[in-house]
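Student: Each structure below is given as structure tokens.
What follows is calculated from the coordinates using simple rules that are stated; it is not laboratory data. Since we're looking at a predicted model, the values are computed, not measured. Cβ atoms are built from the backbone, for glycine too; each structure is taken alone.
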Structure I
Amino acid sequence: MCRRVTVRPLRPGPATLLDVPGNSFGERFRVTTFGESHGGGVGVVIDGCPAGHVFPDARIAAQLARRRPGQPLGSTRREDDLVEVLSGVEPHTLRTLGTPIAMIVRNNDARAGDYEALREVYRPSHADFTYDTRYGLRYVEGGGRASARETVGRVAAGALAEDLLATLHGIEIVAWVDRVEHVTANVDPELVRRERVDANAVRCPDEAVAPAMTAAIEDARKSGDTVGGVIRAAVRNVPAGLGEPVFDKLTAQLAHAMMSLPASRGFEIGEGFAAAAMRGTSHNDAFVPAPARTPPIATATNHSGGIQGGISNGETIRFAVAFKPVATVFVPQVTVTRAGQPAEYRARGRHDPCVLPRAVPMVEAMAALVLCDQILRRAGARVDELMP
């Protein structure tokens, strides 16, 4: 017999009224980013990092350097992106305390004057109109939170998560530029290494096509235009059993993470959209014995991209993220004012003609955040793991 339950609407209390969602990510390894593109600084607060881990300042600095503006194919904004650790790390041993870790990177090269003309004009395909509609005001200079500069906090937190993953499980995360406009690379996800990715400015490990990608970006820059493309990633040595059922599947968490990145427009895992043209007999991954593994099982192929039923199966996780062309182009565009009157907009300032090379560490960071969170969720998922 079913029991009837009366559901009464909740009255919003002070906490409900002040709750501003959307700036935090993760459950057990939780990150909250803060700051605006042209404000005093940007950063992150990390809650849930286990105590006793040696703080990886060198890894964090290296990943931020890869994301930093002012690179050969990027903008002319110059930022050192030096991290200040405000809390959560013991100063003598440099080990994490298990308490919230706060990191901030100061903005030193912001030019607010470049955006003065935008106070009453909406830039096409930017977040100007939507932020105004959502909040009734917006941070005009640099786009505020909508700027890719917000990802500084993600990359710093992701580097810490990546270091934890490497230390605990030997997990390797490598992303690379796989496509720029119509130029596509041919890269083996099992063999590619970060050193190969960083061997050229476009961050494509396929030396045969990297020059053509660079040429496509430079051609767009010269004509005042921009280009998009695809970043692929491989996550190796992932233990089987990561992921939650139904809504928190590992695939869903990765998709959420990647689609939260600025300019991302598509996500696929394994064969992705190509699987729609395959038959089950071709797509299925046969199980085979693997005595060196725990459990001693592997798959003969990896069309699933290392995840089945939303849970990792121990194979390399393979996924791809599509990025649109940067919205800021240096040709006249039709737009409207805040009052809805017709206007013409011509971009000023410093903007990348292609986001892909600098997005590589962003993709790696978000993958690390997802996996670190899932590993911490996995701890204690079985009764026998809780037994003394």
Structure II
Amino acid sequence: MIALLFISISHHNLIAGEGDVVPPLDHRCIWVTRDVLKSKRTIDEMVNFAIEKNINHLFVQIRGRGDSFYESELIPRSQILSEGEFDPLAYLLDTAKGKGIKIHAWVNVYVLWSSKSLPNHERHILHMRQEWLDTTQEWPVDVEKQLNMVTVNNNGSEGLFLSPNHPDVNGYLIKVFRELITNYDIDGLHLDYIRYQDAEYGRNPYAIARFKNESGNDPGPWFLEMERSTIASPRLIGNMKRWNNFKRKAVTSLVKDTRTLVNEVRPDCIISAAVKPNLYVARERYFQEWNVWLAAGYMDWIVPMNYSPKMREFARNIDVINDNLPKKYRDKIIMGIALYNQEPSEAAEKIKFSRLRQFPGISVFSYNLMIKDPRYSSALDQENY
């Protein structure tokens, strides 16, 4: 359904109201999760689907949980792939070449593992660098306990994350990105999980030591005071602001260094990020200051994961964007819309709403659901889009 809507609005102007004409979409995007890369057949089917539905950008997940769906000397091959010479990313790039489809390598950045079973490969960073793991308080991290807390819908823990403010983590990730963009002729690098797991994270002991060294302050007493206080004093609020700025700076530093890397190695590569959709929540809870990333020129596109099935909340997130970003930055926002939590007609309504708000592109999550559930195609056949 959604893909057919892309066809309709890419070839015809959408009438917003009397006298108002909304221009066609420039960027018709879709997220593709990593299981599609398990075989050449499923890759062929994905590319053919994109051609048929007039989708011109594919965000394809080639780094899921600290592993790869491409050839790498730094990180192990995904254990869901069969052994052999088949290189999923290389095959995808070759298959899509010359067909009007841009391939964005979707990499999960800080999230490391979320299965209850540990990774099989001994080279996986979870086995090699547990001192890099992020935490709330407990150290060393009880890996088994954390993974047992992971739920299907991530209502508990999302799993194990690398610590963004650990002094060695960002440098490691830049090496991973450098290898990828040097060896593969990708059109874009799409960053996901470019954030902390939640507000209380960031207390890796090496990160705390780094903060002490840089600021001359021990944040430990601040954490205790926050936990014991019913009302935070102005002094405590100021101290925690310094700590949170330190955390936020760590994520932004990786984004900035990624921009520098891409400018050096593959300057035509589009850098994008999937982010929390409410700008205020993204900044204060997850330490994603994505408005700064746009204003500083670190990002070419921002893709808010505006996944709420409730139209009121969906629209509120867009209002926050409009209230905080000048139009020249809003023109770099691709609106992300989910399928998994709403009916086809509800998703279509949000796509039309985004079009009327004049965003230059839309990304739908995900291809996998669209081929699994034919309602998302057949429903549109009955509508006059």
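Student: Rank structures I, II by mean count of other Cβ atoms within 10 Å over residues 138-145 and report only the one at the top, that is, the highest.
Tutor: Largest value of mean count of other Cβ atoms within 10 Å over residues 138-145: I.
Student: Which of the displayed structures (I, II) returns the greatest value of mean count of other Cβ atoms within 10 Å over residues 58-65 on calculation?
Tutor: Once mean count of other Cβ atoms within 10 Å over residues 58-65 is tallied for I, II, the winner is II.
Student: Another one. In terms of volume of the Cα convex hull per residue in Å³, which of structures I, II is highest?
Tutor: I
Student: Taking distance in nm of label points 7 Å out along Cα→Cβ at positions 234 and 250 as the quantity of interest, name the structure among I, II where it is greatest.
Tutor: Top value of distance in nm of label points 7 Å out along Cα→Cβ at positions 234 and 250 goes to structure II.
Student: Something else now. Determine which structure produced the value -7500 for helix-only ellipticity at 222 nm (-39500 (n - 2.57) for each DSSP H run of 4 or more, over all residues; to 500), calculated from the coordinates; the candidates are I, II.
Tutor: Attributed to the structure labelled I.
Student: Right, here's the next one. 17.4 is what came out when mean count of other Cβ atoms within 10 Å over residues 130-137 was calculated for one structure; which of I, II is it?
Tutor: Corresponding structure: II.
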